Structure 1
Amino acid sequence: MRLSAEQRRAIKKATRDCFGADAQVRLFGSRVDDSKRGGDIDLLITTSLADTDQIVRAEIAFQVQVQGALGEQRIDVLADYPGRWVRPPIFAIAERTGVPL
């Protein structure tokens with residue numbers, strides 16, 4: 001995994017702060033592979049939040065908090081929540097290949 005312990009702590013803290021104490025976060029994509037270089041930080045966040053407005057606000061707050069902690073980074077966030085109507089195939093890929101932080 002190509003995230004430092006400090007980066008992992010910052011992401012987990014932002015996940016809890018913004019999406020709730022029960023939220024889970026998984027890293028997937030190229031940052032999981034130690035043999036690769038570069039790439040954005042791809043995250044799947046699973047939350048019990050159900051209100052879409054609240055989820056959007058949580059995503060924005062998460063990005064602000066993580067960018068503040070890690071510096072400017074390209075971070076892609078998938079948010080999975082109860083009642084999600086559309087669940088693109090990338091969600092299954094992220095769950096299958098992702099690493100819990």
Structure 2
Amino acid sequence: MSKVSLVVKLKIKEGQRDAVTEAFKPGLETAKAEEGTLTYIFHHDAADANVVWIFETYVNQDACNAHMSTDAFKAFSASLAPFVDGAPEFHFLTPIGGKGA
């Protein structure tokens with residue numbers, strides 16, 4: 001199986017960027033310990049203070065599924081709910097090549 005990447009766009013409530021950044025810290029730590037998670041990077045949007053992005057890469061689809069199905073991920077996701085404004089936008093990608101691919 002090939003690697004899987006995921007880009008997630010989260011629109012957050014006005015003035016909540018600092019709070020959502022703090023809320024992300026436990027999720028970032030959990031991802032560091034996941035064997036099949038190659039990258040899990042949280043970003044602030046440079047042009048819109050009410051948008052954050054998560055860039056993820058997994059060794060394969062099974063690893064991506066495992067990440068999303070853990071109790072830790074479910075609790076982490078629920079902890080973000082007070083800050084999120086609308087449904088997350090998920091973009092699944094297949095890395096083809098390049099530095100770090």
Structure 3
Amino acid sequence: MKRTEPKVVGELLDQILKSPNIAAKIAEGGLPDTWRRVVGPIVAEQTRQVRFLSGTLYVHVTSAVMRSELMMQREALVKAINRQAGIDIVHTVVVQ
């Protein structure tokens with residue numbers, strides 16, 4: 001059996017968490033919180049559902065006025081969400 005140098009557990013965890021698949025899954029799990037941070041408390045209060053499927057973030061907003069405003073800002077939302085998440089995971093935002 002070949003011996004290797006001992007490694008610090010923290011360094012191993014960093015390597016694992018920075019792998020693309022793991023980082024994407026972690027970012028995906030945090031999307032509801034990321035959404036709240038990006039849009040702020042007023043819009044977050046009107047948000048009833050945040051779902052993610054194959055690069056698309058589906059958001060259900062109860063206010064028609066907010067829905068219209070968010071639809072016009074979809075590209076900016078994608079950039080802001082990805083910046084907050086730390087990884088380009090969202091490609092499209094669909095506001096319902």
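What follows draws every value from the coordinates through simple rules; no lab data is involved. Only a predicted model underlies this, so the values are computations on that prediction, with no experimental measurement involved. Cβ atoms are built from the backbone, for glycine too; each structure is taken alone.
Among candidates 1, 2, 3, the computation of relative contact order in percent (Cα under 8 Å, 6 or more apart) that gave 35 used structure 1. Work out which structure the value 0.25 belongs to, where FRET efficiency 1/(1 + (r/R0)^6) of positions 64 and 88 (r between Cβ atoms, R0 = 25 Å, to 0.05) was derived from one of 1, 2, 3. Going label by label, the one that fits is 3.
If you line up 1, 2, 3 by volume of the Cα convex hull per residue in Å³, the top spot, with the largest value, goes to 3. Source structure of the calculated read-out (distance in nm of label points 7 Å out along Cα→Cβ at positions 8 and 24, 3.0) within 1, 2, 3: 3. Of structures 1, 2, 3, which gives -14000 when helix-only ellipticity at 222 nm (-39500 (n - 2.57) for each DSSP H run of 4 or more, over all residues; to 500) is computed from the coordinates? Label of the source structure: 1.
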